[in-house]
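Structures follow.
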Structure 1
Amino acid sequence: MRTQFTQDQLADPALARSEQILRKCVHCGFCNATCPTYMLLGDELDSPRGRIYQIRDMLEQGGAPDPDTVTHIDRCLSCLGCMTTCPSGVDYMHLVDHARSHIAAHHKRPWRIKGTRKLLRLLTDKEPLFRLTVGLGRLVRPLAPMLPPPLQRMLRVAGKGAIVSPAPPRGCFRAEGETRLRVVLLSGCVQPALAPDINAATIRILNRFGVDVIIPEAAGCCGALSHHLGEVEAGKAQAAANIAAWRAAATQYGPIDHIVTNISGCGSHIGDYGDLFADDPNCARDATETAASSIDIADLLARLPLERRAATLPALNVAYHAPCSLQHGQQRKGAAETLLQEMGFSVLLPRESHVCCGAAGSYTLLQPELSDRLRARKQEHLRALTPDVIATGNVGCQTHLADGLHLPVLHIVQLLDWASGGPRPPELARPPANQPMHEKGPQA
């Protein structure tokens, strides 16, 4: 792609980098075929290729962007399916991140939208506040029709958590028997309130197979949500706090083998910490080491000697939804499906498994119409498999898909923990409608 930046503009390292990314694009349009918003809207401006042209024009012109350009960039899910498809290696992820930071700095949003975005960042920055909000959301949900649409949507999401959510576990959870590995687990900012069983199952299964699990008190949000809202410095502050907390854990407990994530969206962002701090001499080395040590829970479990310890296990058909942040963001495929099969589950894959479900972090709150349409499309493909349960690896996908599906939606680690001797997930307390369970599954 041809660009016309001035030398003064290219003196900005961020702009110079984006210019190099832009030049890699050859306009082939392969990316359009895998773009969820282009599939729905059929508008070139809502495709990766169209957004790349708009980003180039916006950055070349500088200053306040055209409102229409903001609309089309806001509609991007950052699912990164385009990067998996691109034959030229265009780094769309960092390009659209730069575009969002430019918009945040130069575009004046309506006060309601601006307030919603700030509230989202505040809630994820303060995990106890998010837990409190979830509890209050359950109580005041009947009042939702009286509120503005963005707040209605927030209450709908908050209503999926518990009214009283305990504080997430912190400290060191020792392995059963000989210690094979010592890892730090990212607790997450929303997962402890929306789905606390995921972290509990993760700790159990890792301890069971010889892994010490550490959750530092000072660690918090990975910074992804702030970053993707264009608030780069806020996101970097959250990331820096995590890096410091995890290095302190190594001092307190001994060398850390991995930073483990059971939230693939967070894992994708942590894997990019090295790039995020590349121009920060005070943090670059630590950030690069942190990114290199990060690993998704499925990849870690695949390295352990897992064994099926359940005396009897129901013959369950599990439809697996691959999160975009795992298959496109981290380019990790196959580990979750293989683990489920090896532990005795029948794994089914839906049509369009490469296409986003519409959750995409804050997208479900900020772009509800498109988010709902993508969810309905994904749910249709999942229902067509007639599964007993849906499994995924990201809490955002899990809560999003569960809305209106009328099927249990679990994290893969909950199923793997159960099959290897842990408690039956409460969502599976009753036999599935289309296939009776065997005599008795693993007990709590």
Structure 2
Amino acid sequence: MSLPEKFKDSLPFSNVLNEKLLFGLLQKPVISIRINPFKPSAVFQGAEKIPWSINGKYLNDRPEFVSDPLFHAGTYYSQEASSMFLGKILNFIDLSQKIVLDLCAAPGGKSTLINSFLPKDALLLANEVIKSRSWILKENMDKWGSSNVIVTNNDPSDFEQFLGFFDVVVVDAPCSGEGMFRKDKKAINEWSERNVNLCCTRQKRILADIIPSITNGGVLIYSTCTFNDKENRDNLKWLQENYEVENFEFEYSPGEGIIELNEGKLKGFQFLPGVTKGEGFFISAMLVYGGREKLKVPKRIRKLRLDTWEGSSSEFLNNQNKNYIINETIHNFPEEFESILKSIIWDLNPIKTGCKIGQNIKGKIKYSHELAFAHELKKDAFELVEVSHDDAIRFLQKKVLSEVPDIKSWGLVTFQNQPLGWVKKIGGRLNNYYPKEFRIRKEF
């Protein structure tokens, strides 16, 4: 691996740390995954635990995730180990009845992690500005299986009317990607001092757009996957110069190679390949003051009427949510956040709202793919079609199963008791309802 000389010159650490980092970048990337706590399974039980993550595991080799039905079922997520440190911070925040925004959320690693920490009476809004990436985010949130989630496709500036709206905001800012050099060789070719400066300017714009939406005393978590001071420590300095912020205190175990950096009153935590067991990552958490108290949704929006489905989901979903009809489809969503849902429908571009149950067609429900992944799904309410690994792959390729199961109509396809999607028996034929856009294209 050939690294730009100007990149090497820009490294802000001691000579010893710089040498370890440059050596670490020449080594193989660390492979890691994070278990979905809502979908218990025996996957990776003997794997080494990541010390700063409750559900994180190191793997010795990179599996072929695409050929693992349990990956497609959402029982785990392939996430870089260092970035899981976010969970250590979340563990010290009272998230009950809180609204959390993950602003730059695709592909969904941090959003699925945040959701794992949320109680049922909290809400996650996961946002992505790039349309194509927002649909990848939605797919991953669907697989994670929670109903207290909204996914939006908006620019950070679109949140300007949501003053004091969010209790916690996570900004995993677009950056120069120095921390991903050994995982993504393209990032090396794209690196330049000009790109670093562009990223730094963009990061400040994103922070300036979103800080007014944080409630007074709320938490801002800022992170990048890079090393240089311009995108990390200098942004902490800029935040202190322009906003009323103070460090958010939390506990973590020293001795894991995590480097604590002080910048004024704020602290940052740096992860370096060759020093910590993971890729490059920087994160800082702070309390934000001087903003508005918790937003009250305006009357004009509270008075908006959302149609509700007259049927009941209690037969197949184990929750107390309300069922709304949005764009002619039924969505299962926590009623306590109804006024917030109205605000988001009114002012933003939501592409996922809670758990989509499906469509009511002539009194019968055509089940959605999302519903199959819901971790609150009462699987016994459906005819289950437990399949082998080979048939699971065939199903995920949107092919016919090796044999037609003995079911009456709709069947829930499962692998090792984990749902994958729907089939429907019509006469002697079995229709595969796995979404075409998600199908495995690779032949094994």
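Comparison across structures 1, 2 (criterion: distance in nm of label points 7 Å out along Cα→Cβ at positions 119 and 215) gives the highest value for 1.
Out of 1, 2, which structure matches -6500 when helix-only ellipticity at 222 nm (-39500 (n - 2.57) for each DSSP H run of 4 or more, over all residues; to 500) is calculated? Considering all the candidates, the number was obtained from 2. Largest in Rg/Rh (Cα atoms, Kirkwood Rh), for residues 47-254 alone among the labelled structures 1, 2 is structure 1.
Identify the structure, out of 1, 2, from whose coordinates FRET efficiency 1/(1 + (r/R0)^6) of positions 239 and 383 (r between Cβ atoms, R0 = 35 Å, to 0.05) was calculated to give 0.05. It traces back to 2.
A short reminder: the numbers here are calculations on the coordinates, not readings from a lab. These numbers come from a predicted model, not from an experiment. Cβ atoms are built from the backbone, for glycine too; each structure is taken alone.
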